[in-house]
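The next part holds the structures, each set out as structure tokens.
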Structure I
Amino acid sequence: MRSLASQCLPLLVCLLALFFGGCNDVPEPGPNYREYAYVSNGGSNNVTVVDLRALRILVTVPVGKSPTGVTASPTRNEIYVANTESNSISVIDAESNKVVATIGVHRAPYIISVSADGKRAYVANSGSANLSVIDLAARKIIKTIQVGNGSNLARVTPDGKLVVVTLRDEDSVAVVDASTLTLRDKVKTCGKPGELVILADSSKAFVTCPASNQVGVVDLGNGKDVTSSKLLTLLDVGKTPIHIALKPDGGEVFVCNYDSSSISEAITSLNEVNHTFLIGKQPVRGLVSPDNALLYVTNFGSDSLAVYDIDRGRWTNSVDVGSHPEALALSPNQLRLLVVNTGSGDLSVLELTGHKGKPRPEAPSLATIVPLGKNPRAIAVKAFVSQR
């Protein structure tokens, strides 16, 4: 029997050759390997499953009414969909791409946040001022926690210890202890908080406030000697900040200022805005490349994707996509960028490699457009080896 090293050496050589100039003998993934994108269609009450290897629709899955948020499990082959008008969560088995469970929550859920270990989901119910906690293995609610009015978004910290909930109607965030499932703190932030990101060490949250044109920086009190949260500072950004993207290395956050057609860059260690730059008309989503070098931004008002070079501090490219682009995701192999176009009801698939297969992430090119359902809203990707 050959050693593991001898078996892996040909693949390693080919991968190095591909990086430095190409290799025609890199083995294809096995026949049971799957790469799927799941897009919620709010206007047609279903989820479109796109085969990212074949670049075609695999199946359309009926779910609840007005599906919005969609999230992939990090540990099992499942997809979770928040049905806003049905007040429920649909569980899709990625192996069969069928709904295998429906979990009732409270009024008007929009987003579902799953813990890193895949055991729990947290759903902020915007119409009920509470947070539903779901045991995903048992597929049932284990507790409902009163958090405050306008609870439209919940995010679990990377270490799984806390859940941060934005309270739009109270200009605050709620901080829930995930071990005791109790409300630990409520912190006043800024006007109508919406989106938020949490640093990888679970120490701070950055929260967008569209009504006051600010970002609130919240110390989560997640240290050994500190167990209470507090507002550290408010950062003035552009007009109507609606989305925030975190660099993978945690060094900066990028804020989409919808009515200023700009992006604000803030340094997380200093809690300061570094600079603000024009990016395109009505930016709505940002995504930083895995190597921390590029920022991709969907411009809702100009039907385009902008590319910003973070290290050089300048805009480098713009690509026309569909009408009113919003949600963004990378394919599992990170060679394609997926853009959900809300207005035209389709998915733009952009190649991040050149014609010889060499990486060109700064110059995306349109590979194809895949039709979706009516009013597509969110996207999640899932790669796995099928056991069937």
Structure II
Amino acid sequence: MGTASVMFPEARIPYGTWGSSYFPAWQTSALAEVNIGQFAGEAMNRILGMKKVPNSELEYLVIGSTIPWHWKFWNAPLVASCLGNRIPGYHVEQACATGLQAVLQAGSEVQTGSHDVVGVLTFDRTSDSPVGVFPERRAHERTLPLSDVWDNFGFDPATGKAMIAAAGLAARKYKTERSEVDELAFYRYQQYFEARDSGFFDGTLIPLDVLNLQGRLLGRIDEDLGVRQQTMGALRSQRELDTCVTSGTQTHASDGMACLLVTSQERARGLSPRPEIDIQFVAKTEVRAHPSLMPEAPALAVQKLLDKTGLTMADMAVVKNHNPFAVNDVIFAKVLDYDWHEMNKTGSSLVWGHPQGPTLTRIMIEALEEAVSLGGGYVLVFGCAAGDVGIAAIMKVT
């Protein structure tokens, strides 16, 4: 196994001081009815309590979301108040990369000595996302331009193409076979249900009650609503929306939150239920592919990261990514000469959905939990961000 110097030698993620909600699909749960920022803050307080970490330990908060929510102007300070600890903080937004970028920003806060214990809280609610009105002073109808999250999914202003079109374009560039994409999607569903049935999610996903503004119970989030068993026959029978893209080989919009802590090595030992476990930040990088070739950007980011660190795919104990399209994983396997059966062993966002902000935070939590179950090693987490950006990071679990 190769070795690499670490990016933030002072920063650590204390094992076990994390948690994620389940991710119910768009419009399937009570999360569609609440202010997601308030819910996320209250949920983090609940999770920290379950982990026996007083919220008074927190000194700073980095939050991440991509969809506007009521009171967003007040961002992290408001969410911290909902958490029960009036601390400062700021907001991070980088499309689908938000959940990973927020963790990395928290690492830099600890590394620079700015703060000792930083909370990371990411969340989004795609259900009933607001419609924005953007005044256009050059037109006779000032309020004509409207936009919501669905407009952004369907139209990249730099290229005029939708995200589905980017997946199809990348599939054609890499001469991807529809049969392999269907096979991969079917395998990802099997991985998810095997992990669920084994009890793996018990250490990462937290059932949460959803309350209205009056404190009355609206519902309980205790499963990834919208996830259904798939058969190979059903996948192969679906109509192509673009090359190698069907409704069964792409993710779905959902709602949810995820959180973790970043702190110093000494404080991590005191906060973690297993102080012997050490989780370090090794390295990160980002790249841009050519326009509308998003599915290849994460692979290029990983390639660059391995070159930068001197590590190889063989050095990775755990490989997990945000894969909005099954095409992403097929292309990654081609570019890195890697067996796609060996990644996403405990499930992936292709199956359990994509609320955007917390997606890569949940992936990070599951990846670290998996690495601990394997006895440690390097952890590779990567994904895409909007039209043509890829992000990748390596952690080390000892």
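Bear in mind that the values in this text are calculations on the coordinates, not laboratory data. Owing to the predicted nature of the structure, the values given are computational and were not obtained by experimental measurement. Cβ atoms are built from the backbone, for glycine too; each structure is taken alone.
If you line up I, II by distance in nm of label points 7 Å out along Cα→Cβ at positions 104 and 120, the top spot, with the largest value, goes to I.
If relative contact order in percent (Cα under 8 Å, 6 or more apart) is computed to be 12, which of I, II is the source? Show your work: numbers first, answer last.
Values: I: 12; II: 28.
Working through the options, I get structure I.
State the single structure among I, II that was used to calculate helix-only ellipticity at 222 nm (-39500 (n - 2.57) for each DSSP H run of 4 or more, over all residues; to 500), giving -10000. The structure behind it is II. Between structures I, II, the calculation of distance in nm of label points 7 Å out along Cα→Cβ at positions 176 and 208 yields its largest number for II.
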